[in-house]
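Following this line, the structures themselves.
Here, each number is a calculation from the coordinates, and none is a lab measurement. Keep in mind that what you see is a predicted model, and the values were worked out from it rather than measured. Cβ atoms are built from the backbone, for glycine too; each structure is taken alone.
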Structure I
Amino acid sequence: MSHVLKCHCGAVELAVTLSDGLNTARRCDCSFCRRRGAAAVSAPLDGIQIVKGADSLSLYQWGTGTAKHYFCKVCGIYTHHQRRSNPNEFGVNLGALEGVNPSEMDYIAWVDGVNHPSDQ
């Protein structure tokens, strides 16, 4: 099933095919995700297509440089990131998927990003 992801201002639009629907929803408590506050769902590397706004996407990396976090440089909304925990998949901003409201989900699990193996 394909989803449409849009940033707040509409400058960026992605077509997203998720790995297992909304079943992979999770939050991370690493220093970056904790501040960002967005829950993410999983998509394979070939599961994201930029429909519009490639020139409006900006990249943020730090630490090991493995994770690649993308956001709209116009409105600042996080769209997706290539994961450090699994560089073969993307995390996708659950709240930016059209027709999805994270507050309507029963439970969104937390993962321990503070104690990531790459930081040991």
Structure II
Amino acid sequence: MLRKAYSAKGAVSVGPYSHAVEAGELVYLSGQTPIDSTTGKLVEGDIKAQTEQCFKNLFNVLEAAGLTPDHVVKVNVFLTDMNNFSAMNSIYEKQFSAPYPARTTIGVAALPLNAQVEIEMIARKG
């Protein structure tokens, strides 16, 4: 199977995967943890700082695919501590305009590199 993949400056892969893959009208963005691409390390700070970095990385991938946050139709958020839901949500709500994309938030035991949050998205072209 041939894949049209996108790589973005300002996004980091910590494994053998593409930043995003196009399938018809949909573009599936791999989960981004709060890694600062200039240092290669997790950003320091609380869940708000980590959530902001995840979106910065994801929006770099969207741009590489020729898309914007308005193209996003679904978001999955993974949190290692559901007590951080409100703080994450306060950053999340500023990233999109209404009507907001569909979303699922999932509590997980751990994330790569001990991140507190990882976010993945699906966008639709056109």
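Please compute mean projected area of the Cα convex hull in nm² for structures I, II and give me the label with the greatest value. Could you put the intermediate results ahead of the total?
On the way: I: 7.0; II: 7.7.
When mean projected area of the Cα convex hull in nm² is computed for each of I, II, structure II gives the biggest number.
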Structures I, II compared on mean count of other Cβ atoms within 10 Å over residues 3-10: the greatest is I
Re distance in nm of label points 7 Å out along Cα→Cβ at positions 51 and 83: value 1.6 computed from one entry in I, II; matching entry is structure II
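Could you tell me which structure in I, II was used to calculate helix-only ellipticity at 222 nm (-39500 (n - 2.57) for each DSSP H run of 4 or more, over all residues; to 500) as -1000?
Going through each structure in turn, the value belongs to I.
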Structures I, II compared on distance in nm of label points 7 Å out along Cα→Cβ at positions 11 and 107: the greatest is I
